[in-house]
1. Work out mean count of other Cβ atoms within 10 Å over residues 76-83 for each of structures I, II, then name the structure with the largest result.
2. Given a value of 28, 16, 13 for semi-axes √(5λ) of the Cα gyration tensor in Å, for residues 28-115 alone, point me to the structure among I, II it was derived from.
3. Once relative contact order in percent (Cα under 8 Å, 6 or more apart) is calculated for all of I, II, which comes out largest?
4. Here mean count of other Cβ atoms within 10 Å over residues 164-171 has been calculated and equals 19.2, so which of I, II was it run on?
5. Using Cα Rg over 2.2 N^0.38 Å, single out the structure from I, II with the greatest value.
Structure I
Amino acid sequence: MRFKLYLSIDKHTFGNRLPFNYQYELSAVIYKILAGTNQAFAEWLHDNGFVSDKKIFKLFSFSRLQIPQYRMEGSFLKILSDSAEWYLSFLPERSTQEFIQGVFREQQFELGNRQARIRCRVQSIEMLSLPLFTEQMSFRTLSPMCLTLKRENGTDEYVAPDHPMAKELIRQNLLDKYKAFTGNDFPNHDAVFDFKVTNQPRSSLVTIKADTPQESKIRAFGCNFQLTAPVELMKICYDCGIGSKNSLGFGMVETTKENNKQEN
């Protein structure tokens, strides 16, 4: 279930600059808003999520802010627009239209850090209609895709979507999410599956919990891609993101015009 939030930006209270790395702060905004109206739901979402073979999935994703006009100033964004759009997508059925629209309606929140922050207000929220899901679809990332391989020492190696292992990482991640959500293994593990990047991936190094002892850096990639998969897995990709760390703002996707060409 996907929502489009229309935000107004108050540039007078704190200014009009935002750190380039603000995904972790956006994630915190979601949890804070949920906690303000339904503490039990927020705690469940944050602390538990859905579990598959000891892996925890939060099963939601979100985009970066879609800002019409801005410019880069070092490691900051100078926002020139008075408005922005923000996409949120939830797989859990408990996140009904009425619940999410009620939770986020007219919310006001601050985003950024001590060096640069803005104040935003939710002007309106719209539930978006689902695309027609087929077994082959084209997408583009609204937030960069994070794919991880485990090294022998247990640390993560971040790989690009054109890496030889990317296809299998994505396939297994979608199967794990399906099991976490339904409680069952996907019934057809031999189903046709393919993943192809259709443009040059764009690398981003995203800082999480900047300027704290817990600071970490995640390498992620924006790209366009074509996915071939059963419709059930295609819907999971659309609703809660591709790859890992979706609830930190990675891997949200939208369909592209190529899908319309396939339908015509």
Structure II
Amino acid sequence: MKLVFLGTPEMAVAPLVALVDAGHDIVRVVTRVDKKRGRGGALSPSPVKAAAVELGLPVSHDPDDVLDAVADGAELGVVVAYGRIIKPHLLDAVPMVNLHYSLLPRWRGAAPVERAILSGDDETGVGVMRLEEGLDTGGLYAEERVPIGGDTTADELRATLSDVGCRLLVDVLAQPLASWIDDAIPQTGETTYASKLDKAEFELDWKRPAVENHRLIRVGGAWTTFREKRLKILAADLVDGTVVPTMVQPEGKGPMAFDAWRNGAQPLPDELFGDR
């Protein structure tokens, strides 16, 4: 099948590669513009652009170039974490499917993996859905459930969901387009929205239940303060209702084992993790 692929982050790379490996003809890859990184301001491509260049695929930063892809024979658009709303005139030009990492309609929106962990969900999933004007409102072509363990990190969950999603996507697209494109099953159930995490949400509050802080650490990026400096909590165990850090990163330093950091910092009993 001739496809136009729209995606941006690392999680969208594996589906792109899977489609190429399955023999599909990617006539155009659309992704975000290069971003400036570091003090020198050098431009850095999105993970999808970097992968597409390596695969020898044509890349565009303008979503309207979907129309050029259609002119070149694209029969279907595949969207994976593109990060921008697809405008109606593009949806009118070519049918599109979206690989979404949740059990829709639970966790529509930008951060379904993170919100599932933070809410204590014991399962999530992957769906191949019809893309519509509404936010993740389209019907489903395929869906598979994935359990979330009590210690599963967001990175681990993303890897599992990516593997499952690639398989689902390739299986759906292996069938003739006309045999399934009009047969999406409408979503049912209560709708919840996975808004993008705000920077303030990553600060640990030691007055909250330990299980909530542990979930935040599992999402990644959690931090606290120690002697007026930021201390990232990279990994932790939940033991008898208490968060026990295992890996940390002090401000201005690299990751290290928590015990090694504690031996050097020598915190007093009442100055680490609130007053617990």
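Each reported figure results from applying straightforward, stated rules to the coordinates on display, with no laboratory input. From a predicted model like this one, the values you see are computed outputs, not experimental measurements. Cβ atoms are built from the backbone, for glycine too; each structure is taken alone.
1. II
2. Details: I: 28, 16, 13; II: 23, 21, 11.
Derived from the structure labelled I.
3. I
4. It must be structure II, since only it matches.
5. On the way: I: 1.00; II: 1.15.
Once Cα Rg over 2.2 N^0.38 Å is tallied for I, II, the winner is II.
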